[in-house]
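Enquirer: Multiple structures are listed underneath, in structure tokens.
All of the numbers you see were taken from the coordinates with simple rules; none came from a lab. The shown structure was predicted, so the numbers you read here are calculated from the model rather than taken from an experiment. Cβ atoms are built from the backbone, for glycine too; each structure is taken alone.
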Structure P
Amino acid sequence: MTEQNLKWIIDDAHGWLRVDKLKYIRSNFRASPYSYYDDQYVYLEEDCDASLYINEHKVINDIPVQMINGLSQIRNLDHISIGN
């Protein structure tokens, strides 16, 4: 599967896989509370959720990377709660 709008976002201390929120909802994938979301995207935590999502959805394309100096604003978003 190739997916558009996937992007790795990596700051000085951590990383997340950015997934279109509607595609995330339709996928029935359920992330841990270590991941975040906003109105448009879900940011899957790199250590536990992102790799599971990639493997489950058989993502085969190269995923672009966005490097952020310092800490990402993703950290200020709402965490995904169990059941979302």
Structure Q
Amino acid sequence: MSKDQQFLTCALDRIEGQEAVLIFEFHEKKRELIVPSVFLPKKSKEGDIFNLEFFLASDATKRRENLARETLKEILGGKK
């Protein structure tokens, strides 16, 4: 695994309706993340452990930057 590629481990605590509650432990503190349960593998059950991978969505980031830049130009009376 490269320095830029890191995984975060969590456990499926419970499923409440259409939401899944994931528990993360970091520096001896527990944190919860609630996500739509449709994002979990189909046979997931309470107690299952998951590795989450984060990666930069460069195209989406650029689109947001461009939108923010254009919005700011409009607000400040720049070119439309």
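Enquirer: If you rank structures P, Q by Cα Rg over 2.2 N^0.38 Å, which sits at the top with the largest value?
Expert: Once Cα Rg over 2.2 N^0.38 Å is tallied for P, Q, the winner is Q.
Enquirer: Where is distance in nm of label points 7 Å out along Cα→Cβ at positions 11 and 67 largest, in which of P, Q?
Expert: Going through P, Q one by one, distance in nm of label points 7 Å out along Cα→Cβ at positions 11 and 67 is largest in Q.
Enquirer: Computing distance in nm of label points 7 Å out along Cα→Cβ at positions 19 and 59 for each of P, Q, which one ends up highest?
Expert: Structure Q comes out on top.
Enquirer: Tell me which structure, out of P, Q, gives 41 once relative contact order in percent (Cα under 8 Å, 6 or more apart) is calculated.
Expert: P
Enquirer: Tell me which structure, out of P, Q, gives -3500 once helix-only ellipticity at 222 nm (-39500 (n - 2.57) for each DSSP H run of 4 or more, over all residues; to 500) is calculated.
Expert: The structure behind it is P.
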